[in-house]
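Next up: the structures, one after another.
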Structure P
Amino acid sequence: MYVARDAEPHVVRQLLAVCRQRGVPVREVESMEELGRTCGVEVGAASAALLRTP
């Protein structure tokens, strides 16, 4: 899971709690703008995840 450092706490609070409960590693990125750009979207992103498919 990737979370932007400048994301509003109320937006990512529950997501981070679930990650802690389930042992999902969380990495911080510098900004929502950077994360959105990396994900290929034209807006900022508070969080993003990589999913494994069977």
Structure Q
Amino acid sequence: MRHGGSISAEHGIGQLKRHAFLQYKDPLELRLMREIKRVFDPAGIMNPGKLL
């Protein structure tokens, strides 16, 4: 973060960085990510139990 980078890239966030991801991402960004995922996976069958 101090170098202006992002906590995640095209491969997403691993379970080990979940805490850091939630700490650095804006609540609005998190909500939008969850809502977008819900559009494409309304039944929650893709990657169940994961952050997004």
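No value in this document is a laboratory result; all are computed from the given coordinates. Keep in mind it's a predicted model, so treat the numbers as computed, not measured. Cβ atoms are built from the backbone, for glycine too; each structure is taken alone.
Looking just at mean count of other Cβ atoms within 10 Å over residues 20-27, which of the labels P, Q belongs to the structure with the highest value? All intermediate terms of the calculation are to be shown ahead of the outcome.
On the way: P: 9.0; Q: 12.1.
Comparing P, Q, the top value of mean count of other Cβ atoms within 10 Å over residues 20-27 belongs to Q.
Determine which structure produced the value 59 for percent of Cα pairs over 14 Å apart, calculated from the coordinates; the candidates are P, Q. Please list the in-between numbers first.
Numbers: P: 52; Q: 59.
Source structure for this number: Q.
Can you tell which of P, Q yields 1.5 when distance in nm of label points 7 Å out along Cα→Cβ at positions 28 and 44 is derived from it? Display every interim value, and only then the final one.
Numbers: P: 1.5; Q: 2.7.
Comparing all candidates, it corresponds to P.
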